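Undergrad: There are structures below to look over.
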Structure 1
Amino acid sequence: MQKKLKILAVDDDFINLKLISSMLRKNQTVDVIMEATNGLDAINLLKTQGDIDLVLLDIKMPVMDGIEFLTNIQSMLEFKKIPIIVLTTDETRKNEAFEHGAFDFLVKPIRENDLSSKIAKVADLF
């Protein structure tokens with residue numbers, strides 16, 4: 001039996017965040033969905049909730065953007081192995097995201113089948 005994933009979705013756009021969460025609820029491999037609206041809140045959730053299997057991360061956010069999040073998370077040994085899929089409308093930031101440790105990349109608007117495919121890749125790691 002495939003492991004059910006605990007996923008943290010991070011996006012400052014409320015509508016995008018709810019849309020992503022809605023897509024995740026339909027996915028059979030997803031167990032728990034948590035939400036944050038910026039990178040700093042996401043780091044705090046990781047510290048308090050732990051055990052996150054995947055982070056879906058927007059790049060353009062206030063307080064702490066996705067690249068800052070990736071940079072900070074890489075210095076925290078306990079979180080180095082969490083796969084992070086970067087979500088953005090700016091495809092030119094793809095290489096920057098990979099340089100900072102992103103596992104994969106999706107261009108917005110997110111399509112449900114693309115998201116499911118990326119989640120399946122992560123689920124195969126377990």
Structure 2
Amino acid sequence: MSSTASADETVIGYIKTITDQTTIDESAGPIKASLGSPVHVGNVIKTDQNGAAGLTLKDNTILSIGPNTELKIEAYQFEPQQDKLQLNASLLKGTLHYISGVIAKLKPEAVTVKTPTGVIAVRGTRFLVKIEE
């Protein structure tokens with residue numbers, strides 16, 4: 001951890017599955033993702049035309065992305081004892097399969113996924129979204 005580390009560099013989850021080329025865009029630039037790569041708030045996870053990746057967040061939310069996808073983690077808080085629960089992500093392009101974790105079960109209104117054409121408010125336990133070119 002560098003001396004320029006900020007509070008938002010807290011690890012919120014990990015890459016659990018990966019195929020082909022997947023990168024994680026961090027403030028310092030893109031890095032090649034691998035199994036076990038940590039994910040932080042502000043990261044953009046990108047796959048190439050054959051890529052796919054699965055992330056598991058600390059509250060057991062599962063985010064699976066397909067080929068040619070860009071997913072940004074905008075905000076994440078998981079401190080149930082302090083009632084600090086939040087997950088905001090933006091699907092910039094591609095596909096996302098979302099499976100709810102603890103945050104959506106405890107406080108469904110605290111979870112949103114933005115797309116270029118709208119916002120998905122999470123009320124169920126899973127959904128699939130695809131953004132056409």
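Derivation of every value follows stated rules applied to the coordinates shown; laboratory data play no part. Since the structure is predicted, the reported quantities are computational estimates derived from the model, not experimental observations. Cβ atoms are built from the backbone, for glycine too; each structure is taken alone.
Undergrad: Taking mean count of other Cβ atoms within 10 Å over residues 27-34 as the quantity of interest, name the structure among 1, 2 where it is greatest.
TA: Comparing 1, 2 by mean count of other Cβ atoms within 10 Å over residues 27-34, the maximum is at 1.
Undergrad: Right, here's the next one. If helix-only ellipticity at 222 nm (-39500 (n - 2.57) for each DSSP H run of 4 or more, over all residues; to 500) is computed to be -12000, which of 1, 2 is the source?
TA: Working through the options, I get structure 1.
Undergrad: Same structure again: 21, 20, 13 is what came out when semi-axes √(5λ) of the Cα gyration tensor in Å was calculated for one structure; which of 1, 2 is it?
TA: On the way: 1: 19, 17, 14; 2: 21, 20, 13.
Only one of 1, 2 returns 21, 20, 13 for semi-axes √(5λ) of the Cα gyration tensor in Å, namely 2.
Undergrad: Separate question: For mean count of other Cβ atoms within 10 Å over residues 83-90, which structure out of 1, 2 has the highest calculated value?
TA: When mean count of other Cβ atoms within 10 Å over residues 83-90 is computed for each of 1, 2, structure 1 gives the biggest number.
Undergrad: Which of 1, 2 yields 18 for relative contact order in percent (Cα under 8 Å, 6 or more apart), as computed? Before the final figure, lay out the partial values.
TA: Numbers: 1: 25; 2: 18.
Clearly, the read-out refers to 2.
Undergrad: Can you spot which of 1, 2 the value 1.00 was calculated from, given it is Rg/Rh (Cα atoms, Kirkwood Rh), for residues 11-50 alone?
TA: Only one of 1, 2 returns 1.00 for Rg/Rh (Cα atoms, Kirkwood Rh), for residues 11-50 alone, namely 1.
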